[in-house]
1. Can you spot which of 1, 2 the value 3.4 was calculated from, given it is distance in nm of label points 7 Å out along Cα→Cβ at positions 284 and 396?
2. Which structure, out of 1, 2, was P(r) over Cα pairs in 20 Å bins from 0, in percent calculated from, if the result is 22, 40, 27, 10, 0?
3. Between structures 1, 2, where is relative contact order in percent (Cα under 8 Å, 6 or more apart) highest?
4. Quick one: helix-only ellipticity at 222 nm (-39500 (n - 2.57) for each DSSP H run of 4 or more, over all residues; to 500) came out at -11000 when computed from one of 1, 2, so which one is it?
5. If you rank structures 1, 2 by mean count of other Cβ atoms within 10 Å over residues 196-203, which sits at the top with the largest value?
6. Can you rank 1, 2 by mean count of other Cβ atoms within 10 Å over residues 52-59 and just name the one with the largest value?
Structure 1
């Protein structure tokens, strides 16, 4: 609240001389303002709190608190009523000062500094002009986070594993979100660190309150403590743990190779050791198409499985064969072709041309979430067709899935590309 001499400003009465606040020591004089300000722009208690909240959100206050560092004091200038406002917005100005005082909770949230406003012609009044927050206790009470601050202090004090302590200081609010399971997160990190480069599976984890699902659910903080990527596959490889093996599925003509049967599913590293010497290899994306393509002597059909094509494409014995790639005619299909060429630069696309696409217009579908990209491993002809698809030349998201291509058309074009369809 503020005080003004009775009779000096229109609207004042003698009763206004009484104040529950009393005189403010060391009040600083303000220059007279002759304009009327907008009451909506006067500083509110929530705006005072918001300035402190920034340092709560970035972790500054919690770090300083647990490290027992000096409090970073806040001196906040208030947008306050002018001298003329006291006449024009008397009731609002009084409410403004009263609310600021009440929300300070007798100085336990912030302390108000008063200044004089007005002059010889309008009278002088004392109004709050600055707010000071000078302690952690004030800041936490103002923000309503005193319990969180105490909890964070307990978490930090109880965390003895040094990498975890460092992570706590760098991620205070995230640590609070994991408070209920924090000891298990630390236990998981300690066990995993002890098993670096062991080749064990994550399923073998043996830490209090921790299992595989727990690690998967809390991968981000555990990876952060260990200083490794939070991606599941990279998480395991970065720790030197074994991951679920990548399998490759392939078909071949019976009795053509030393492998039994007509189909095999093997780990990539195991298949790489088998002395297969095919003349032609066809990589196919769709499973039913993979099963339908004839397997003839001298040829192998691989199931690419979309973006999982990395695994079969990395087989060393493919480099001595003619490799054909057959995927969907859409942005993803060309992206996978581009990715395949990363491993196999001489790989040729088949049934992914403009003529095949246009001929099957009645079988087009629409990709509702196309993902255009810059593809550096396409031929000039492929790049031109890809650009048409990307630009919406055939309609937004136009695509042709490989299983919708006429089967006689497919067999004819496979044969023309060098893949025998008859023994």
Structure 2
């Protein structure tokens, strides 16, 4: 990986003159672990190249204070700016961004109140986000030395922020509506009812935060909240997740998350991973109502993957079906026909070649006397093929005697209708 990329030359070469003139949004951000230097005065060159820019993300890209001040003069239309690096020592020049409404500061090294002097001249600022500041003597109160008369959304990513800090700064934010405080010590107790505070102190608050980020399409915040969920309930703290009300909220919010991002593979997999964990807790505590709820969600996910013809090699089937196999014994009102029809469709998809099909056959065996084959759900089932694949499953050498016997029960049942 190269250490240097002269971004101004690169963008100048690959973009047409019309694109440069008309471009409204540019994201050339970096990461904390992978730093590529853009060369001298790159930010000034970029600001001159895109005169109509409205959204700019240059987080984790280093630039000098002088260069930043000059560049701000060249971006009169900018309304959203994301910056942040550990050499960011002041915000001189930012007041030139008269139309700025959304400012995100990811990393910084401010040392005194004067370094933020121009921040308070941003009269139209409505959204503000700040993170850790590297200077040892930094006082986070400096961010709120003066009022933000129009600020409605505040995101705090300073880990040590607590409710005392929030209470102290609220008088400077008369129009505040939303506070996002994931991975902090804030629980929202100091905020009045008129301000919605999204935190990550327990399962319900994390899920409410995820719902808010979902509505706003903020996938990064969703991923951060999900990671916090894992830290609290699995990886780090190992806190117990067992309250029926908490688990019900988790199922509802994860279902909506899947519906919103089912076309995004990474987000979909992350959601299903969470549902798998939540299902385990519901089974562990024998929660009938929640078992019904999550079983229906898992069936909906299976229907979707069958509809889009997801290949049987995909992990989705071997992840979901073991949970379904156990949930049917906990759920109060399992949707028998749907479960059986989907089980048959999955066997037809896998053609008897996959281990999870043994579980499908086992599930079918449980409901042989209860499923209604006259239902329209079974109209598309090719029972001859199903019979053929069930016979194939029986011959597999990687399943236990109980599963073999259950599969034979299903075979005998289907023979009655052939």
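1. Computed on structure 1.
2. For P(r) over Cα pairs in 20 Å bins from 0, in percent, the value 22, 40, 27, 10, 0 is produced by structure 2.
3. Going through 1, 2 one by one, relative contact order in percent (Cα under 8 Å, 6 or more apart) is largest in 1.
4. Comparing all candidates, it corresponds to 1.
5. When mean count of other Cβ atoms within 10 Å over residues 196-203 is computed for each of 1, 2, structure 2 gives the biggest number.
6. Result for mean count of other Cβ atoms within 10 Å over residues 52-59 over 1, 2: largest is 2.
Values in this text are rule-based calculations from the coordinates and carry no lab data. These numbers were taken from a predicted model, which means no experiment stands behind them. Cβ atoms are built from the backbone, for glycine too; each structure is taken alone.
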